[in-house]
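Coordinate-derived values only; no laboratory data. Everything numeric in this text was worked out from a predicted model, so none of it was measured. Cβ atoms are built from the backbone, for glycine too; each structure is taken alone.
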Structure I
Amino acid sequence: MQAVIFGIVDNGIMLIGALFGLSIEAYLPRPFRKGMGAIYGGAIGNAFSDFCGGIACADMNLAIGTCAGCILAMVLIPLFLIIKNRKVNT
């Protein structure tokens, strides 16, 4: 049962982040206004939920390391967008 509760909290925070991202999309640079707000919001929500999971496991190194890894991976989002646009334009 504990794993089910963790899954609900983990995905719940990520989904709230995605919904929040949709509302901030208007403030992103124009090239990122094509649903990218939800992606950034979901990624930030996922980083926060992973941080909370690490704290729940009483392991601050896990919490900080996982959160940092999630945030660093967000650097790849514009790269994926560039690759996607090149495939569409070819």
Structure II
Amino acid sequence: MNHNVPDALRYRVLPDGRELCVIVRMFNTILTIGPAGERWFDDQWWFETPEAAVAAFEAWDPTVHPEPAGWFRNPRTGRRRPGGDPGKE
């Protein structure tokens, strides 16, 4: 578990030193990526359920794909994907 994110459902450090975290919030669950051990992150994606975020966490390889699959909102860019469908962005 990440000591900086004690409420993380999932956590892993990538070979390049970034970390991925799944964090449950009041109205959604977020998947974050950022420098390992820091209290901030570079980007985040919002998911409708913890299960969807964990599935994206498990499947996502940031060295191959720039974003995880299945998210409905990316606050950094303001983009939205209703139902997690990239065709509806």
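With distance in nm of label points 7 Å out along Cα→Cβ at positions 28 and 52 derived from the coordinates and found to be 2.2, which of I, II does the value describe?
Source structure: I.
Taking Cα Rg over 2.2 N^0.38 Å from the coordinates of each of I, II, which one would give 1.00?
Label of the originating structure: II.
Among I, II, considering only relative contact order in percent (Cα under 8 Å, 6 or more apart), which has the greatest calculated value?
Ranking I, II on relative contact order in percent (Cα under 8 Å, 6 or more apart), first place is I.
Distance in nm of label points 7 Å out along Cα→Cβ at positions 44 and 60 computed as 1.2: which structure among I, II?
II
Name the one structure among I, II that helix-only ellipticity at 222 nm (-39500 (n - 2.57) for each DSSP H run of 4 or more, over all residues; to 500) of -27000 was derived from.
Structure of origin is I.
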